[in-house]
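Take a look at the structures listed below.
Just so it is clear, none of the values below were taken in a lab; they were calculated from the coordinates. As the structure is a prediction and not an experimental result, all values here were calculated from the model. Cβ atoms are built from the backbone, for glycine too; each structure is taken alone.
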Structure 1
Amino acid sequence: MKRDIWPLVHAERAALIGDLADLAPEQWEQASLCEGWTVHDVVAHLVDTYRTTRVGFFTRMLRARFDFDRQNAYGVKAERGGTPDETLDRLRRAAPLTSTPPGPLGTRLVEEVVHGEDIRRPLGIAREYPQAAVVAALRTHTALAASMGGAKELVAPVKLRALDADVQIGDGPEVRGTALALLLAVNGRRAALDELEGPGAAALAKA
């Protein structure tokens, strides 16, 4: 599994670094798809995630009194540089790492693809993601319980069917869309809901 996942993760990191290198300073202050975070904040969060180990994660959670949002906020504050160039340099230096917080290794792909879109979509940047990366991220996230940051309970009442990949997950009223749109939707990115169709789409939107 590690041999399969890490090359995909590192390829996504390299692609994002390439896109960020062309941004104007004001684009770094664009609101991302992550509520309350700018593009700069999301990049700082990624630096923090790349550097986080399992032991470090639990230490930080203790400091944050087991508040996941507070823990993330600490990470953004710690890794956001004084300028976009400084934060981008930190991202470049952290990108080759294979550190990981607790959880299935596939969550690293969830992080890369979803946060990649959190950044790219508001800026009008399009990326054609490798299907293997998006499918692995979607399968990982929908199999993981909400207590671990996943969407298992969210998708339990519906059936997800990707229109561009051989992926069907669950039973119930069908929700159809690209694997990327499904991944974003089950990660709470409401911007992707308009890209979904089928009798289960409304139920997913209300969740």
Structure 2
Amino acid sequence: MQKLTSATASIIIATTPIMTAVVASIFFREKINRLGWFTILLAFVGVLILLLWEGMFSVNIGLIWTLCVATVFCGYNFLNRKLSSIGYTALEIVTYSMCCGAILLAIFAPQGVVQLMTAQPKYLLLVIYLGAFPSAMAYFFWGKALSLADKTNDVTNFMFVTPLLSTVMGFMLLNEIPNMGTFIGGIIIIANIILFNLKGKEA
């Protein structure tokens, strides 16, 4: 995120549903018909339109890191689905995930403690919010959705909506005025997700 524009990062992350669709079709034998694949690709086109209407695509080391993020998240979706199928609950999966994340990031703990000791209360509240809601609660709901869905792609395709929701929230909270690309891309994304859920899952 320090090396890329937000548009570029969002586009790369939006490849996760496509990666997940490929992995699910190989390992879980989840069949997607031609219309389904077409709607997935069109939804990605909608993301491109939404983010690049007036923006720019940047390529640097941040691109490699973000591709790694998309790949790891694809792996998370795969493992989440696998663990759900053998009886793990969404709460157990997110708990183990958070514990593993804490262990992996423990190397930064000394620096983090120093920063926490000197941080203003409002920033401490923001850190607590980020840990509780966009992280723990979001992944709990994500795991629950994956455990209830018939196919992995029934859930992961909704990741295409994230850039659209981010744009809407930017307008509501930050007074960022959406451009025409927001409306065109948003319509394409929503239309193709609806079409996928109606027709794209038929074998």
Out of 1, 2, which structure matches 4.6 when distance in nm of label points 7 Å out along Cα→Cβ at positions 95 and 191 is calculated? 2
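If FRET efficiency 1/(1 + (r/R0)^6) of positions 143 and 167 (r between Cβ atoms, R0 = 25 Å, to 0.05) is calculated from each of 1, 2, which structure is the one that comes out at 0.45?
Structure 2 accounts for this read-out.
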Identity of the structure behind 17 (criterion: relative contact order in percent (Cα under 8 Å, 6 or more apart), calculated), options 1, 2: 1
Origin of the value 23.1, where mean count of other Cβ atoms within 10 Å over residues 135-142 was derived from one of 1, 2: 1
Comparing mean count of other Cβ atoms within 10 Å over residues 15-22 across 1, 2, which structure shows the greatest value? 2
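Taking 29, 24, 15 as the value of semi-axes √(5λ) of the Cα gyration tensor in Å derived from one of the structures shown (1, 2), identify that structure.
Values: 1: 27, 19, 17; 2: 29, 24, 15.
Value 29, 24, 15 for semi-axes √(5λ) of the Cα gyration tensor in Å corresponds to 2 out of 1, 2.
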Quick one: helix-only ellipticity at 222 nm (-39500 (n - 2.57) for each DSSP H run of 4 or more, over all residues; to 500) came out at -16500 when computed from one of 1, 2, so which one is it? 1
